[in-house]
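Multiple structures are listed underneath, in structure tokens.
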Structure 1
Amino acid sequence: MSRIMCGAPVPAEHQVTLANWRTAPHSQWAFRNVRRLLPTAAIPGASYPDRAVQARPGCMIDLGTLPFETPAGETWSIDRMLRETSTDGFLVMQHGTIVAERYDHGLTPDSPHLIFSVTKSVVGLLAGVLADRGMLDVDAPVTDYLPELRRSAFDGATMRHLLDMTVSIDFAEDYLDTRGNFLRYRRAMGWNPAIESDPIDLRRFLMELQRGERAHGEVFHYNSPTTDALGWVLERAASQPIDALLSQYIWAPLGAHHEAWMALDRLGAPRAAAGLCATLGDLARFAEMMRCRGVANGRQVVPGWWIDDVLGNGSRDAWKRSTWADFLPGAHYRSKWYVTGEAGSPYMAIGIHGQWIYIDPASGVVIVRLSSQPLPVDDAADAAALAAYRAIVRHLAD
């Protein structure tokens with residue numbers, strides 16, 4: 001049994017701090033207790049939560065022994081995939097009914113778990129809601145909303161460049177960086193201990209970023225500051241903080257059962273790129289809404305035309321020029337979602353340390369996984385997990 005954060009007081013060797021919270025074994029506790037480590041804003045759910053997403057008698061399936069072949073040529077079971085990838089929560093639905101669900105490492109149905117960059121996909125749908133309401137022009141220059149970003153990397157970029165991660169920016173998403181700009185970014189967002197000589201905050205960091213060598217729109221360049229800038233734009237465009245916007249336009253109309261949380265920097269700026277914490281069940285509701293073209297409980301939460309655009313548009317050429325092309329050949333990235341380009345058009349939201357939403361429209365299957373994988377990026381684990389999702393889809397579609 002883990003002794004992390006046990007005792008009064010907690011012994012130093014079992015204490016979770018800003019210096020260790022994203023490393024194993026501390027992360028299993030930290031990812032479901034973010035509110036005890038970082039400043040957060042509450043995102044209230046529905047006053048009368050929906051009951052549409054649920055398990056029904058006789059519908060639950062034991063997927064644990066289901067075999068599949070990994071890209072490395074090994075035969076694994078779903079149980080082994082969950083174990084090898086340090087999975088904390090796993091839920092599979094088909095046509096809105098839960099067919100498999102499990103919790104581990106202290107996670108419960110009531111525990112919000114940090115979803116890292118799956119947050120980007122939630123924020124991308126919020127942008128669609130604001131665009132549909134006339135509050136956001138997705139073709140406008142970023143600096144029309146944020147003149148503070150003139151002479152930064154975002155000068156000359158449009159909102160579409162922000163949404164599709166095709167801003168030309170001199171920034172490397174290096175999660176293991178211990179001395180460079182990504183470490184400074186982590187300090188700016190408040191996720192690493194601050195240093196007195198450089199008391200940077202998130203928005204000042206964004207203002208200091210410089211443009212890369214390519215033209216805006218030419219290549220998909222994965223980087224989190226682009227989505228933090230998007231969150232800032234959405235707040236400016238709607239004149240509300242992002243927690244209020246997410247509650248009003250996504251979380252409450254979705255019928256979410258639990259309050260979600262958004263991590264903030266020391267000055268209250270939201271971590272729109274990776275700071276959302278939510279329960280497994282509410283993430284399943286969110287994913288099912290996405291599968292149903294933006295509809296939850298008979299209500300259009302996200303405009304259907306926005307989801308059609310996510311699935312049908314986006315630059316495959318920009319994707320081909322990126323470092324992601326080998327992982328998902330033929331894919332595209334649109335409004336913070338990965339669209340695989342495979343038969344049946346599965347699409348995904350992905351976060352580091354093993355956070356996934358996988359949606360297969362042809363079979364009606366939705367898969368949500370929350371994890372505390374020790375490495376931020378583990379190519380072998382992610383490839384095995386993706387193979388497992390495809391095997392589950394095949395099994396349920398038979």
Structure 2
Amino acid sequence: MSNRLEKLEIFHLSLPFRAKFSHAAAQRNSTETVVVAAHLADGTIGYGEGLPRAYVTGETVESVINNITNTFAPMLQRLEPAGFTHLIDFADQLPAFDSQNRVINVARCAVELALLDAYAKYFNNDLTCLTGWIGHPAFSGPPSIDTIRVSGVLDTDNPEKIARRLKIMRFFGLRDFKIKLGSTHDHDNLTIVHRKLQKAIEQGKATLRADANGAWDIDAALNMARALPHYGVCCLEQPLAPTDFDHQRTISDLTDIPIMADESLVTLDQARELAQNDLVDYFNIRISKNGGLLPSLRLVTIAHKYNRKYQLGAMVGESGILAAAGRKFLEIVPNTAFTEICYATLLLQKDIVKPNMRFGFAGKLRKLPPPGLGIRVDRAKISAFLACPAGQIQFT
């Protein structure tokens with residue numbers, strides 16, 4: 001039967017958290033996300049998700065829905081690929097910018113993942129075949145998912161809560177940690193975490209990273225960057241605002257701590273600029289932020305070319321759809337330094353997919369079965385968390 005793309009459904013979901021999550025850029029009790037369902041003529045359905053954060057890509061829920069409707073939908077008319085390779089070629093050409101040259105990565109991600117999931121199901125393909133399609137030496141090693149462990153992320157809450165959360169995470173066997181900075185509690189929080197982790201860090205059994213989410217000016221960033229190694233911190237993420245290009249070189253030249261780019265790493269051109277000019281040591285790749293699975297894999301090739309390290313991060317509050325895409329990334333990509341995906345119902349009150357996408361003891365992740373993303377989306381859960389009526393685009 002025909003695999004013609006018949007319609008898209010667009011869902012704006014509000015997913016409540018179990019507890020508030022805070023960092024320098026935001027405080028959240030829930031997440032607003034956009035899910036896309038791609039329906040093929042034979043009844044196959046694929047799902048994608050994009051999670052907008054205005055301070056990251058400039059996108060909002062409204063702009064994402066608008067771009068899916070007005071930028072991407074016209075490109076999908078009469079989509080009927082002859083094979084999965086043809087579909088990948090098509091998806092790879094989806095734009096990262098709108099007609100006004102504004103980034104539309106989150107909208108692109110939702111559409112791309114839905115198409116990849118639907119057509120991988122139709123053609124009975126595992127998304128790990130993307131390794132061969134890209135054909136780059138960056139993907140020649142064993143996949144990261146076999147050895148990587150999910151990091152424990154500590155927010156900018158008060159020191160007592162930080163201590164309790166760290167104790168729970170250590171009890172659960174986590175070994176890699178990231179602490180959010182940019183609050184009045186920074187040094188107290190760092191002191192507590194360092195005291196708890198110092199011995200394990202010195203023995204090579206734990207790591208600690210710090211993330212400022214662009215909260216500091218150059219003076220604060222320099223002071224903290226110089227202090228952090230004394231707390232056992234091995235990497236500092238996004239110390240400056242992503243628009244503060246003038247001081248990026250200063251941080252790189254005047255401090256020894258490795259720097260990771262996040263909010264300043266949205267497009268492939270930004271990745272090349274940061275790497276070519278030796279401004280950062282790590283890329284924080286986030287599938288929604290960076291436009292989907294294919295652009296995220298492209299970022300790995302850039303990191304490989306310029307000898308940069310990379311981690312797979314996550315937008316806080318991702319549903320199991322983006323978590324599944326993250327697992328597929330780790331099934332494809334070797335040498336991922338850290339990951340922060342698959343918090344699922346450890347953070348969300350309820351998820352919208354099965355199986356449960358939570359990471360296991362010690363942060364371990366299991367591979368997902370083919371075809372597609374390897375998940376089942378619960379339509380009743382989607383209906384339960386709708387923030388507004390669903391949209392529908394029918395293709396003739």
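All of the numbers you see were taken from the coordinates with simple rules; none came from a lab. Quick caveat: nothing in here was measured; it's all calculated off a predicted structure. Cβ atoms are built from the backbone, for glycine too; each structure is taken alone.
Highest-scoring entry among 1, 2, by distance in nm of label points 7 Å out along Cα→Cβ at positions 19 and 203, is 1. Which of 1, 2 yields 4.2 for distance in nm of label points 7 Å out along Cα→Cβ at positions 267 and 291, as computed? Working through the options, I get structure 1. One of 1, 2 was used to compute mean count of other Cβ atoms within 10 Å over residues 107-114, and the answer was 19.1. Which one was it? This figure was derived from 1. Among the shown structures 1, 2, from which was the value 0.35 of FRET efficiency 1/(1 + (r/R0)^6) of positions 123 and 387 (r between Cβ atoms, R0 = 30 Å, to 0.05) calculated? Among 1, 2, the structure yielding 0.35 for FRET efficiency 1/(1 + (r/R0)^6) of positions 123 and 387 (r between Cβ atoms, R0 = 30 Å, to 0.05) is 2.
A value of -0.53, -0.65, -1.07, -1.24 was computed for log10 I(q)/I(0) by the Debye sum over Cα atoms at q = 0.09, 0.10, 0.14, 0.18 Å⁻¹, for residues 11-226 alone; which of 1, 2 is the source structure? Source structure: 2.
Which of 1, 2 yields 4.9 for distance in nm of label points 7 Å out along Cα→Cβ at positions 3 and 219, as computed? Going through each structure in turn, the value belongs to 1.
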